Every structure is written in C-alpha cells, then in structure tokens.
Structure P
Amino acid sequence: MKTAGGSALPVFHLFSMPLLFNRLIIAGVGLIGGSLGLAARARGLIGEVVGFGRTEANLKVARERGIIDSYTFDPAEAACGADLLLLAVPVEATQATVEKFLPFLSAGCVITDAGSTKEQVVNLLERLLPATLPFVGAHPIAGTEHSGAAAAFKELFEKRLCVLTPTEHTDRDALARVRALWEGVGMRVQEMDSVTHDRVLARVSHLPHLIAFSVMNAIQNAQQPGVDFLTYAGSSFDGLTRVAASPVEMWRDICTSNRDALLAAISEFEQALASMKACVATGDSAGLEAAIERARTERQRLTKLRESS
C-alpha cells in the first residue's frame, strides 16, 4: 500500500456524525472518483479512502491532493475491510475491474458506479455479483471536459443531479446508503429505471458530445487556403465545442454501450438539422424565425430550471 511517507495515514473527520462508509475503494481516481473522494472526506461521510487504478503518476497526484489516503495495484490489499467500492472507470472496463475484486470483497460491501450509461452496467453486475455484494447503479450528472485526479474538485457535485437506477433486486439498505452519500456531497437524487435513463441521457448528454466532436472534425475537413479557421472562433464556437476536449476512452465506451438510444437521438437531430437546412436553402425567413424562436424559448426554460434547482 502506497501512503505518504510510507506509513499508514491517520484519518480525521470534520463531524462527529457516524460515517456512511468506513473504507472506500475508488477504482478510477479521475474527475468523478477524485471529486467524490474530496467532497466526501471534507463532509466527514467516509473514513479511509484507497485508490486503485492503472497509472501510478495519477494515483500519486490523488494522494498528494488528499483525495485518497493510500493507493495500491493489489485488489486483495485494497479490498481488506472495504465496505464501499466505487467503479469510476470507463463503462467497458466495468466487468474486468469488478472481477479483480470479487474474490476479496467481504460480504456486505456495497458496490456502486458512476457511469454515464446504465442498462448495460446494471444488467451485467446483477448477473455477475453474488447476493452478498449489493450493487446500486448511479450516475452523478456532473463533470467537465478535464480528466484525472488533478482535475478533481470538491464542489463538482453541488446542486447537480444524481440518478440512481435500482431494480427489484436492489438491496434497500444499500440504496439508502448510496443515496445518502450523493446527497451528502450536495447532489439532488432521483431514481429512474436504467432503460429510461439511457434514453434521456442519449439526448441531453451523449448527443451533444457527439455533435461537438463532429463540429471539430468538420472544421478540420473544411478547406480555405491560407486560413486557420480556429483563429477566428469566438465564444459561441467555444461554448458549442467545449466538451470535444473530453476523454477519448470514456466517450468511446459511452457511445458504444448506449448505441440504440444514441442512434435514435442522432436521427432526431438529423431531422431537426434537415429542417433548418431546408429553410436556409429556400430562403424561408418565417420558418427560420419560428425555429430559432422555439429553440430560444426552450433554452430560456433551461436557464430557469438551473436557477430554481
């Protein structure tokens, strides 16, 4: 176990309230996992935090920033005494990561995730895990385009939404404890079935990322001799394409694991774009005005929703 100074670190708590979890394993100490570690420690919700990952340099940053107490590449060492395992890894890495820990986790250890797609993960883990290891699917809808432990910050989750995706098999006590953890770091928590979750997030998260990636690729493919288009990009371009800087592996997995819902969302977008294109092509000013006004009104409604949450 790698700790500061090579010895066990003392764990201090800001509050006298009982801990929700005594020993948390964060598998994948990036933006989400790292921010949860910072936020939960700051609020006295958890005791010891152990980091588990692929890159020692990133885990060292996490330890230096106080996100974790220690780190290890040995799942048996990490699992000793753990009562919560957070899977904050790319979706397609979920199974391999869980299988590393399965032989070593004690009965009653809660397993949860932070993935942006849920149906595949929920179905997989409910088949894979024994009844003694309760699983609660979770998606904290918060993030930035940055990644790694260096990007983590404890305020990331405040006033944001977390969706839990329990099933008829979900342990109610584990569900309550996971809910309390996300509420404890400042999130609003709702429950939703995994299929509905994936259909909703395909429209409001996955499609916007795909559009941002596509706009950046279209700009690279555009040709104007002697002109670098990006030198003329303003704030509207920045806002539209900000998330194009997101981690490649994570978004590759999101797109493939939510294929059907994302394809439906892409088709809907193509129809909306084709309608706007037709208005431009025919000089339909009234049609353009109506489409822009409709979009403007809905965007203003989003602003009000943000302000009231």
Structure Q
Amino acid sequence: MNNKNVEKKPRFKRVAFRPFQLQERDIEVIKEIYKHRFLTSEHIRALIPGSDQVILRRLQLLYHAGYLDRPREQIKPYKSGSSAMVYGIGNKGADYLSQALNVPRSKVDWTTKNREVKTVFLEHSLSIANFMVCLEMACRERKDVEFIDPRKFLKEYPITWKITKAIDGKKQVFNIFPDNAFALYYPKDNSTAYFFLEVDRSTMPIYSNNFFRSSVYKKFLLYWLSWKDGVFTDYFKFANVRVLTLAKSKERINSMIQAVKDIDERKKGSRIFMFALDKEFDPATPGNTLNKIWRNGKDSDILSLLD
C-alpha cells in the first residue's frame, strides 16, 4: 500500500492538529478499537468502509487528537517501517463513548495503561483481534451465516465461569477465562452455534505434574467438564458449543489433540475441540476462516465452522 499521500507526523508523539469534527466513520473506528482492545490499521481498513488513504488520515487525526493511542511496545515486535500501526483506545475516545453512547467509563488512564503493555500481551491481543476481525468479515461476505457478538448473548463480559473438580478427594474450584467467544447463526435451519476461543502462543506446557499450575491439558479438561457437567446448558443456555484453539505449528496442534484424548478414560477425544494454525487468518482473505481448515480433537476429519 502506498502511504505517500498521508502527511508525515511523529509516530508516537502527539502534535497540534487542525480542528475537525467526528464523522460517523470515526465513531465506528473508536468503537471497534475499544471492542477489540488493540487493532492494526490493516484490521481497521478491513472493518470500516472507505479508501485506504482516507482511513489512514482519519486514524492519524484521531491519534493526535487523543481519541486513539499508539502503544509504544509495538516498536519491538514490529520493527519494519512498513508494518501496520497498532492502535488502542485513547482517553478522549473513552470519554466520548461514555458521554455519547453510555459505554461504562472506569477511572482508567488509557495513556498509562497502553504505555505499560508488554510485548507478549500485545501480540496475544492482536492474535485474538485478528481472528475475530477475519471471522466477522468472512460472515459479512455470506448469506448463510451471521456473526453474533458475545456481548449480545453472554451474561457478563469479559467471559468467565467456575468449574468444580475433585483433587485428592477434595473439591476444588477453578476459574475459566476464554480469550474470547462468539456465536454463529444459520438462517437456513434457524440454529445457533456457540464458540469459545483460545489463542495458544506455545508458552504454556501441554502437561504439568501440579494440577494447580497452568497447562493445556488442564485448560481442555476444564472445558470438557463444563460440557460434561452441563455448565454450558445450565449457566449459558448453550446447546451447541465448540472450543476453538489457534496454534503456531502443526506439531503443537498434534500435542494438544493428544491432550484432548487424555482427558477421559476412553482416550477417544472429543469433537467439541477444533484446532487451526493462526497463520491461516488474514484480513486480506477473510473467507478462509469459514473453510475446511479446522482439525478436531477426535478423528481425522477436517471441518468448517459451518459443519
């Protein structure tokens, strides 16, 4: 993409800007960034109608006016000068959402919060956002499926719930914190499927000798118990649930599928778990998100989110 028509300004220092009024497009940009926590300019151009040059100019204005922020930590993972800029919400943007749209406004200083973000958190947040953007864009291109935002069907957001498991004969309570959630509505048969999303960065061990420590096996077991013990149907009222995991390599997926098969005595695994490589998801070709690229946690079938 040619950026030569976008006026050069400091990338991480706000400067005086010409007065301007928020446009409807600007408001949508602010809302999308607030929803996803962080988005790149590439994500925003995919989500928001308009020419690339216009979108980039508006992003520049919104940053220098304080509606948006640019976390400095992106300098480390994104060293190339041609990398898409990463945006977070700014204090003025949060104030606008509170005043105009009644979005709850905490006492958070977003400038400070964005400045304190570390690389691991930023990359993880962007991976989650990248998948959600690709999925939403893929659904926009089709008439046989509709994307449903989690805030429209969950009791609380961010998502969390508790599950009880006996450890050494004593009941212990564990919390589950999915990276995100969404639903897909299928108009043809008037049905809805619900999905929890996990983005694996290959940092968590597959197994741990101590169940109170984090592991992939523990995470999947708690999901499986939530399904087996009726938490999804009783608490969430979900009849059709799957757990999606994005991973960085095929080898990592193989190890995670084995962990799924080790969950119960049958060692057969479960098709509620689905896995895909995170590199499969690109805002430039979002339709791939709904293709048959998903391995399941039970057999060799390659599935689609529409199956």
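Since every read-out is calculated from the coordinates, none of them should be taken as a lab result. Note that this is a predicted model, so its numbers are computed, not measured. Cβ atoms are built from the backbone, for glycine too; each structure is taken alone.
What to note about this one:
- Comparison of P, Q - label where FRET efficiency 1/(1 + (r/R0)^6) of positions 107 and 283 (r between Cβ atoms, R0 = 30 Å, to 0.05) is highest: Q
- A value of -10000 for helix-only ellipticity at 222 nm (-39500 (n - 2.57) for each DSSP H run of 4 or more, over all residues; to 500), calculated from one of P, Q, originates in structure Q.
- Read-out distance in nm of label points 7 Å out along Cα→Cβ at positions 227 and 267, computed value 2.0, structure in P, Q: Q
- Highest-scoring entry among P, Q, by distance in nm of label points 7 Å out along Cα→Cβ at positions 179 and 291, is P.
- Structure from which 9, 25, 34, 20, 9, 3, 0 was derived, P(r) over Cα pairs in 10 Å bins from 0, in percent, for residues 155-298 alone, options P, Q: P
- Computed 69, 47, 36 for Cα extents along the principal axes in Å - originating structure among P, Q: P
- Parent structure of the calculated result 3.1, given that distance in nm of label points 7 Å out along Cα→Cβ at positions 75 and 195 is the read-out and P, Q the choices: P
- A value of 0.65 for FRET efficiency 1/(1 + (r/R0)^6) of positions 35 and 163 (r between Cβ atoms, R0 = 30 Å, to 0.05), calculated from one of P, Q, originates in structure Q.
- Value 22.9, calculated as mean count of other Cβ atoms within 10 Å over residues 19-26, assigned to which of P, Q: P
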